[in-house]
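Q: In what follows, structures are represented as structure tokens.
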Structure 1
Amino acid sequence: MWNDLFAVDKPIIGMCHLPALPGDPHYSSRQGMRDIVDYARREVLALQEGGIDAILISNEFSLPYLTKTEPITAAAMARIIGEVMTDITVPFGVNVLWDGRASIDLAVATGASFVREIFTGVYASDFGIWDTNIGEVARHRSRVGAEDVRMLFNIVPEAATYLASRDLAAIAKSTVFNARPDGLCVSGLTAGATTDTDSLRTVKEAVPGTPVVVNTGVKDTTIADLLSVADAAIVGTFLKRDGLFANPVDPKRVEKLMAAVSRARTPASPVPVGKVG
């Protein structure tokens, strides 16, 4: 997946978190869509100014989330992406939280290269019982001509617990066998929450041929350890002003993270061995 999609080894995917959209409880009809489009453009430019490798656009502030979204959500996101697309110079993906079919539809409509979503499993979550149907989604993907849209499966969903009594390694193995994902995302409890390195290692060892992505809690001080196991990282909260989830992206924090990433990607030079005199 990585070689033909991303231009670098161990890519860093920065989040463009969209404000609440029409139909969401916290949407401001007074400010309207124009403000959201302008905000999204500023976020994209800030991420790229800081040197990000790729961008993932999601309706992060559509809280509380739906597991089957209303049509207005993807329609609003399509308008936003359509207006800012000429400013995007890196690979980008989309995520309509938490709706796999809508994410695929949006990717087809906008030309996005990848999607991230919960495609498999049944969970007890803050949003009620969360039931997925990967067979249905996979067939929908074929019907709408999305075979080239890469699919990142989040197998440790935020704010949810897998209902079956299966360990993480078993979930990873069966997900890869049954659904053939392009990558597996491993998350902490919520956006910004630390992803456990041991969990990443468990998944990587269980499915060594599948890219594993650290999905939450990435910081400049932890990225080297995380990338020693993971094949990529998705980062949102750390890139925000003061590292706060609700704030806009700070390009200086993007630069700070990408500097740490550059060091992690570059093997340490061997210490010269002195001549024995």
Structure 2
Amino acid sequence: MLGLIVLLQMLIILRYFGRIGLVVIGFSVLALTFVYAWISTHSLKRDYITLNWTEMPWLYDSIARMAGKAGIGMPNVYLLDDYIPNAYSFRNSIVLSMGLFEVLDRDGILGVVAHELGHIKNNDTLLFPVVVYARYLMMLLMALGVLFSHSLPIQILSITLYIMYEADRVRFFKEREFKADEAAVRLLDRPMSLKDALEELKYYEDLRAHVKESALPGIEPSIERKQRKSKSIGIMDTHPTYDERILRIMIEVEGLSMRSLLK
């Protein structure tokens, strides 16, 4: 659906602006491709620490085992010197902040890692950047259609297509998060580990939000990321709430249990 919306926006620009539209689209695609290539080659921060087997053999061996189970190669694993619990993946790499190890036990850490392995297995680390940069392209094409066309239907259609892209982008990202959770459940020796980890992280973020609301101004350093209670998720948030993910995981685990009993 996302690809179809982008294609329609391109066709509208080409239809109205002709050769100029083609030049703008071509230049924009090349520029965004260059930006992505540059960022992807400079994505490793200086404070990333490569995880070696000698440092955490239990974690390294568990990741290797789950990666083999997922049918993917052993990912590069980096530790980030950041006390805020966080984890993310890019290309064939996983980043775990040191804050995760303060909040979660070993099972919880493996649950989080399994989720990131799910993203890699599902090719999300390739799809996500495409969706993000296509959004920038949609913004540019919409601006071109609205500001430089003298046709009200073209202006309305350009805006409508951009709104459709934004709505479907949110749906797409949320669905990919759920799919990564489903993959994680199948990779873990203890499927409920991810649910337990999400419950701990939810409690941690709710607690931090409460502390931040009640603290005096300037108590926390400005480097802090903004905290938001999971109950107040916005309509355009690309991540489902902890509660949504926990519920889906519980349903998935119950489904796996039922299927194993019926075999």
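Read-outs throughout are calculated quantities, based only on the coordinates presented, and are distinct from any laboratory measurement. Predicted model only: the values in this text are computed from it and were never measured. Cβ atoms are built from the backbone, for glycine too; each structure is taken alone.
Q: helix-only ellipticity at 222 nm (-39500 (n - 2.57) for each DSSP H run of 4 or more, over all residues; to 500) computed as -23500: which structure among 1, 2?
A: The value was obtained from structure 2.
Q: Now for a separate question. So if we calculate distance in nm of label points 7 Å out along Cα→Cβ at positions 15 and 175 for every structure here (1, 2), which label has the highest result?
A: Top value of distance in nm of label points 7 Å out along Cα→Cβ at positions 15 and 175, among 1, 2, belongs to structure 2.
Q: Sticking with this one: Comparing volume of the Cα convex hull per residue in Å³ across structures 1, 2, which is largest?
A: Looking at the calculated values, the largest one is 2.
Q: Check the numbers for FRET efficiency 1/(1 + (r/R0)^6) of positions 111 and 151 (r between Cβ atoms, R0 = 25 Å, to 0.05) across 1, 2 and tell me which is largest.
A: Comparing 1, 2 by FRET efficiency 1/(1 + (r/R0)^6) of positions 111 and 151 (r between Cβ atoms, R0 = 25 Å, to 0.05), the maximum is at 1.
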